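Each in structure tokens, the structures are laid out below.
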Structure I
Amino acid sequence: MYPPHLGEIVDLFDALSDEEKRENLIAYADNAPRCAPAPGAAFDLEDVRKDEECTDTVGVFLQVDDGRRAHFRISLGPQVQTLTKAMTAILCRGLDGATPEEVMEVPQDFVPRIVGGQLVRLRSQTVYYILTRMKSVCKVWLNRERAAAAGGR
């Protein structure tokens, strides 16, 4: 149902109490800087912008390898909230190696299992923001791929 890496993370969080979930979310948030793009790295698609539902600028960078496996990097402005940072680290790790189609098909139902129902209610925009942005760049990439294939016929 989920890409394998994401499934492992969801299963881990499923087994935790709400307090343990919060502690692990903070640990993931602390790892968010590791998801940033390396200076000078080349990507197939870059989407850097500040949206109304986010406190700062977020950049989503997509690289699709020859095996059609997606690899994401995310840049976060200094004002981005802890929960967004945590979801960034979770999704970069959880979706790494999935195809763009698999990313597009990931249901959002795993989010409450990771962050807990209370945080989903309090921060509903925040918890889904990064996943929505990642799906958006995959959709653009897939559209470009289809257009290129149609143009080559």
Structure II
Amino acid sequence: MQPVARHHAITRLLRTGTVRKQADLVRLLKAEGHAVTQSSVSRDLREIGVLKAADGYVLPSTDDARAGGDFTALAQFVRDLRLAGPALAVLRTSVGAAQSVAVAIDQANWPEVAGTISGDDTIFIATAGAREQAALVRRLRSLFHI
């Protein structure tokens, strides 16, 4: 099956019930006729932006909600904020969460953000200068309570 069809199936399954383990998701997808492996499901989850929380998987917020500043589901993954010069902020997350948080920040189109680069648990957020950095810091501290 096409990755798009799997992505839709994964999103639907995660919305309709709590999936706690990838093995459970693999089993559910196979029961629906999808040819999947743990590796393909892991890749799909990463591509969709799904995060693993204590009580199961968390779907990313919709683009409209992110643009409005709804980062509630992602807040649990943000750990620390540090500044690196007058135009760079470094946001630390739980392992594996940086890409999803960075995508949400990029999709929000905040005027103070020039761009992001994410690793596994670290996001570099570039701003045009010190004024924009200060605005970003206020926004991040407010959203993520850091």
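Which structure, out of I, II, was helix-only ellipticity at 222 nm (-39500 (n - 2.57) for each DSSP H run of 4 or more, over all residues; to 500) calculated from, if the result is -14000? The read-out comes from structure II. Out of I, II, which structure matches 3.5 when distance in nm of label points 7 Å out along Cα→Cβ at positions 7 and 55 is calculated? Clearly, the read-out refers to I. Looking at mean count of other Cβ atoms within 10 Å over residues 79-86 for structures I, II, the greatest value goes to I. Thinking of I, II, which structure, once semi-axes √(5λ) of the Cα gyration tensor in Å is computed, gives back 32, 13, 13? Source structure for this number: II. Looking across I, II, the calculation of relative contact order in percent (Cα under 8 Å, 6 or more apart) that yields 18 traces back to II.
Throughout, read-outs are computed from the coordinates displayed, never taken from laboratory work. Values in this document were obtained by computation on a predicted structure and should not be read as measured data. Cβ atoms are built from the backbone, for glycine too; each structure is taken alone.
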